[in-house]
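Down below are the structures I want you to see.
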Structure P
Amino acid sequence: MTDAIPEFKKAEVTQVGLTGSALASGLGATTRREIAIILAVAVIVIGGLEAVLWWYAVPQYILPRPSLIAAALVKEFPLILPHLGYTMVSLLSGFAIGAGTGMILAAVVTQYPFVEKVITPYILVLVTTPMLALVPLLILRFGFGYTPRIIAVALAVGPMVMINAATGFRRTDSAKIALARSYGASTLQIFWKIRAPMALPMILVGLMIGAIFGLLTTVGAEMVGGGFGLGNRLTTYSSMIDMPEFFAVILLLSVIGILIYVIFFLIGKKWASWET
């Protein structure tokens with residue numbers, strides 16, 4: 001055994017959990033009183049905006065009233081629904097590829113530090129380069145189908161997942177690893193039994209951030225080129241100055257983003273809330 005077994009003092013333990021992360025605060029209301037307050041604030045904000053826009057007779061091509069946005073969403077939803085499906089196909093496909101690749105790279109660089117030195121410059125390039133700038137080039141190479149969008153989303157998601165997952169893998173309590181090695185655990189066993197479970201909160205944060213970045217990239221790619229998707233609807237409605245329909249699509253995209261957060265929060269609450 002090459003590593004000395006440290007003493008198990010509380011001060012030496014590095015906590016890896018939901019504390020301090022984006023998944024820590026919860027979804028908000030826990031009592032009827034809190035729910036009533038949240039609903040009341042929402043009614044006041046939306047109703048106040050409706051009243052102000054009506055009172056000052058703001059043209060709908062500048063900022064439509066919430067009632068017009070809701071009516072446009074209901075009216076145009078049969079037309080928007082297929083484009084929602086196209087957007088979700090691009091998002092989920094690119095997210096699966098990017099997240100899977102990011103997780104594999106995070107596991108590799110954690111076990112083999114030299115690999116990290118080799119790929120770090122490329123990861124930094126991907127993180128600092130807006131993927132939308134590559135979409136026209138991808139379209140020239142792969143056409144106006146799903147392929148350029150999926151590639152762009154994967155390139156946006158992968159680095160985010162890799163950085164957060166690698167951080168979680170490295171923050172594992174060294175005392176537990178040393179104890180496992182003293183019992184003859186292999187590197188693979190240590191990874192699956194200790195590193196991966198303790199890194200799960202950071203992994204979920206990375207997946208959530210990657211999914212949100214993926215959604216933004218998907219919509220941007222659809223706005224740059226292609227005849228389908230919610231991004232295409234945004235471009236179409238804005239060119240026709242149909243602002244209620246335009247904001248209806250934005251509202252739909254906001255709901256998707258909220259659902260992404262809720263899904264990963266619930267997963268974290270079930271599988272990664274062991275610290276609390």
Structure Q
Amino acid sequence: MNRIDLLRKIYADKGLTREAVLLCRQIVCEHYRKHGRSLPWRETLDPYAILVSEVMLQQTQVDRVKGRFETFIATFPDFRSLATAPLEAVLTEWQGLGYNRRALNLKRCAQAVVEQHGGTLPSSISDLEKLPGIGSYTARAVATFAFNLPSAFIETNIRAVFIHLLFPDQLKVHDRELLPLVAETLDRNNPREWYNALMDYGVSLKKLHGNPARRSAHHARQSPFKGSNRELRSQILKVILEDTNVTLSNIARKLQRDDTKVRRILEQLQEEGFIVVQNERFSVP
């Protein structure tokens with residue numbers, strides 16, 4: 001009987017015993033020793049750089065983030081430089097990552113860190129959660145990867161690991177079933193490396209086993225970007241970044257889109273703080 005089958009048998013018969021915890025750690029850590037990924041944000045302990053990476057990685061594939069992360073950090077190397085940078089410069093550097101709201105929130109977060117914490121990122125989860133754009137998962141991930149503080153959290157690769165190892169035949173596995181297992185198996189002496197190992201093992205499982213995380217109750221297919229409202233928002237913002245003080249009709253004509261739909265999105269972007277309008281011309285503040 002291999003170790004995964006043994007782990008499943010122990011868990012099915014007795015629950016998550018000490019033996020099961022040790023087996024789980026052995027399986028995950030052995031894979032990490034052999035196949036752990038080298039990623040730029042793993043080469044630093046700078047809390048700012050780690051926060052930037054976590055925000056970039058939200059709903060974006062690792063390969064797309066790699067290059068953008070390094071150029072972004074080179075352009076804005078710390079909280080103060082990001083806080084004082086023009087929004088136009090931040091959004092321009094963010095192009096290609098999508099979900100531009102993350103860039104806006106990241107800048108607002110940097111401003112709050114400078115104004116409220118003297119430019120030093122707080123380490124406590126409660127303080128992190130008070131920052132703009134920082135939710136429960138991101139606060140816990142940053143606390144772990146930046147400060148090596150143990151905390152149980154779940155994302156798609158972690159779901160894949162625990163569903164594959166302990167729920168091989170179950171559908172609609174809920175996070176409330178997984179989170180206690182994540183907490184119980186957590187290496188509290190070195191949570192940073194443990195979570196890196198979990199995530200890398202989860203990535204490999206998705207390639208080998210058709211993504212076990214699809215059996216999560218929280219799995220939802222992302223709507224196509226092509227032809228979506230998200231795509232049009234991105235296109236409109238790109239036009240404004242490239243041609244400041246542009247009019248609605250200029251944008252609609254350039255994108256070959258209906259004026260009414262463009263106007264609606266421009267109003268949304270203005271409300272969200274992405275753009276300003278003066279004399280019927282749009283620009284990034």
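Remarks
- Rg/Rh (Cα atoms, Kirkwood Rh), for residues 36-123 alone from the coordinates reads 1.31; which among P, Q: P
- When P(r) over Cα pairs in 10 Å bins from 0, in percent, for residues 108-171 alone is computed for each of P, Q, the one that comes out at 20, 42, 25, 12, 0 is P.
- Structure (P, Q) behind the derived value -19500 of helix-only ellipticity at 222 nm (-39500 (n - 2.57) for each DSSP H run of 4 or more, over all residues; to 500): Q
- For 4.3 (distance in nm of label points 7 Å out along Cα→Cβ at positions 52 and 260, calculated) the corresponding structure among P, Q: Q
- Structure (P, Q) behind the derived value 31 of relative contact order in percent (Cα under 8 Å, 6 or more apart): P
- In this comparison of P, Q, the computed figure 21.5 for mean count of other Cβ atoms within 10 Å over residues 244-251 is attributed to P.
- Value 1.04, calculated as Rg/Rh (Cα atoms, Kirkwood Rh), assigned to which of P, Q: Q
Each reported figure results from applying straightforward, stated rules to the coordinates on display, with no laboratory input. Predicted model only: the values in this text are computed from it and were never measured. Cβ atoms are built from the backbone, for glycine too; each structure is taken alone.
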